[in-house]
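What follows is a group of structures, each given as structure tokens.
What follows draws every value from the coordinates through simple rules; no lab data is involved. Not measured: the values here are computed from a predicted model. Cβ atoms are built from the backbone, for glycine too; each structure is taken alone.
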Structure P
Amino acid sequence: MRISVINGPNLNLLGKRDKDIYGWKSLEEIQEDLTAQFPEIDFNFFQSNLEGSIVNQIQLVTNNFDGLIINPGGYAHTSVAIKDALGEVTIPKIEVHLSNLAAREEYRQVLLTASACDGYISGFKEKSYYAAVFLIRNIIESRGA
């Protein structure tokens, strides 16, 4: 099984910024943990602060991966382009957020991109990614049954 993990702006600063909100682990540590916890899965990790680069990466996933995990960061609230790209993806896709968006500012309550995904996970810091892997694997297995 191959899963693409796409991360948006400022996620390269994990472990350095707002640790109480986003957790203490760096993006690299989260990636290492995912690979160790799910050795049977071939992960492809991508991070960009640029909206167009994220759109380009999303457009590559359908024919190359079995599932998609995306943390669009702040673009979750603003990017019609990322939402539209996700809408064309036919594989299982789950949006993750490290922080509990429901407990944050009002402008973070609108999730444009999540509506183009199978669902979203919010508030469990790095465990949001682990839950997304579990769910994608489950969706794929149930579709094959």
Structure Q
Amino acid sequence: MLTYESKVTIAAPRNLIWAVIADVERWFEWTPTVVRIEPLDSAPLILGARFRVLQPRLRPAVWTVTDFRPAQGFVWETRRPGTRVAAEHWIYAATGDGFDVSLRATFSGLFGVAIGTFMRGLTRSYLAQEAAALKQRVEAAP
């Protein structure tokens, strides 16, 4: 298993951070790492919901929500033969004002670690861009 993480502290209420994170279909509006996210089920972001995610420099992938905790975070994962990638999005109480947000990508499976190693630079870059863009989007909200 291979994990990459990016953290950011956001000076805003938890519910505002959650509103932006949970609205996955609008991520393209605030992060350059997403072209489009399409729901494959009629349900919103809930446990078991599936989404087709299009990102620059990556093949389209179907992500399934495997852990969902309203106002706290969620995990979704995508699988290909021999590979599982899980992406986590969690909100934690910060030591000061605001909240800490952790974005994590974990590669596992027979080929997962090799793919994760090969994609190390892109993965780290995307996580950092997403964390910075999330902070900017939330803190700029009225």
By the measure relative contact order in percent (Cα under 8 Å, 6 or more apart), tell me the structure among P, Q with the highest figure.
Q
Entry that produces 13.7, 43 once Rg and Dmax of the Cα atoms in Å, for residues 57-112 alone is calculated, selected from P, Q:
Q
For distance in nm of label points 7 Å out along Cα→Cβ at positions 81 and 97, the calculated result is 5.4, so let me know which of P, Q that is.
Q
Comparing FRET efficiency 1/(1 + (r/R0)^6) of positions 65 and 105 (r between Cβ atoms, R0 = 35 Å, to 0.05) across P, Q, which structure shows the greatest value?
Q
Distance in nm of label points 7 Å out along Cα→Cβ at positions 25 and 73: greatest across P, Q for structure Q
Upon calculation of helix-only ellipticity at 222 nm (-39500 (n - 2.57) for each DSSP H run of 4 or more, over all residues; to 500) from the atomic coordinates, which of the structures P, Q produces -10500?
P
Mean count of other Cβ atoms within 10 Å over residues 1-8 - highest-scoring structure of P, Q:
P
